[in-house]
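Participant: As C-alpha cells, here come the structures.
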Structure 1
Amino acid sequence: MEHTYYNPEDLKKFGNIGEWEKNLADKFFTWYGDVFKEGDLTAREKSLIALAVAHTIQCPYCIDAYTQDSLEKGATEKAMMEAIHVAAAIRGGASLVHGVMMMNKAKKLSM
C-alpha cells in the first residue's frame, strides 16, 4: 500500500472544517461559493484559473478537485495544460524579476 503525506480521502472531509469553528467555516463556504458563480468569467474559466493556481501553490487536493471540475465543465486536457503553463511562466518570471533586486544589491555592495 502506498502512503503519502496527503491522503486523497481527506479532500472529501473539507466540509468538516466547520466542526470546530462553524461561524467562520460558514462564511468561508458562502464566499467560496460566490467566487465560483458565473460572472464576467464563465465557470469553466474560473475552474481553469483555480487549476493553474493549484499548481502554483502545489496543493494536491486542489489539483485533484480542479482537474475533475475543469473536465466536468468542458475543459480539454490541452486547455488545462495550457493553463498550467501560464501559471508556470508567471511563477518563473516572478522568480527572475526578483533577480533585479539581487543585481541592485550586488552593484551597491561592489561600489
Structure 2
Amino acid sequence: MLTTNPVDELKRRFNAQAAKNLTASFLFKIDGLEGGPWMTVITAGSLDVIAYQQGTSPKPDCTISVSLEDLQAIMSGKLSAMTAAMSGMLSIDGDLGLAMQLVPVFFS
C-alpha cells in the first residue's frame, strides 16, 4: 500500500510526455482520510492540481470518483483502472474517452 498522499502521488507520477496532446480538467473525488475533491488540470503537458470548491471552481470535463483504498490499489498495480471501473469501484462521469487518456499519463 502506498503511504504518500494520493494527490502528491498523482503529481509524482505525472508523465508530461504522455500528456503533451491532452488539454482537459478532471475532478478526482477521493473518499477516505487523505482524500477529498481535487481538480486536476492538464494543459498540453503541464499539470495543475488544486482543491476543488463546489460552486466556485470551474466545471470539470470529467469526474472520477474512487475510494482512497481503491486508488492506492490502482497506483500500486494490484488493480487495473479498467477493472475498477467495470466493477463499480471507480466511477466516471463525463467524457469516458478523456478518462481513458489518463492511464498513460498517471498509471503506466
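Participant: From which structure (1, 2) was helix-only ellipticity at 222 nm (-39500 (n - 2.57) for each DSSP H run of 4 or more, over all residues; to 500) calculated, if the value obtained is -8500?
Facilitator: Working through the options, I get structure 2.
Participant: Where does the value 29 come from, among 1, 2, when relative contact order in percent (Cα under 8 Å, 6 or more apart) is the thing being computed?
Facilitator: Working through the options, I get structure 2.
Participant: For the read-out distance in nm of label points 7 Å out along Cα→Cβ at positions 9 and 81, a value of 1.4 was computed from one structure; give its label from 1, 2.
Facilitator: Traced to structure 2.
Participant: Now for a different question. Of the structures 1, 2, report the one carrying the highest value of mean count of other Cβ atoms within 10 Å over residues 33-40.
Facilitator: If we compare mean count of other Cβ atoms within 10 Å over residues 33-40 over 1, 2, the biggest value is for 2.
Participant: Another question, then. Which one of 1, 2 has log10 I(q)/I(0) by the Debye sum over Cα atoms at q = 0.09, 0.18, 0.24 Å⁻¹, as calculated from the coordinates, equal to -0.38, -1.01, -1.30?
Facilitator: 1
Participant: Check the numbers for distance in nm of label points 7 Å out along Cα→Cβ at positions 25 and 97 across 1, 2 and tell me which is largest. Present the calculation step by step, with values, prior to reporting the outcome.
Facilitator: Values: 1: 3.8; 2: 2.0.
Comparing 1, 2 by distance in nm of label points 7 Å out along Cα→Cβ at positions 25 and 97, the maximum is at 1.
Participant: Suppose you compute FRET efficiency 1/(1 + (r/R0)^6) of positions 41 and 73 (r between Cβ atoms, R0 = 25 Å, to 0.05) for every structure in 1, 2: which one lands on 0.50?
Facilitator: Corresponding structure: 2.
Throughout, read-outs are computed from the coordinates displayed, never taken from laboratory work. Please read these numbers as outputs of a predicted model, since none were measured by experiment. Cβ atoms are built from the backbone, for glycine too; each structure is taken alone.
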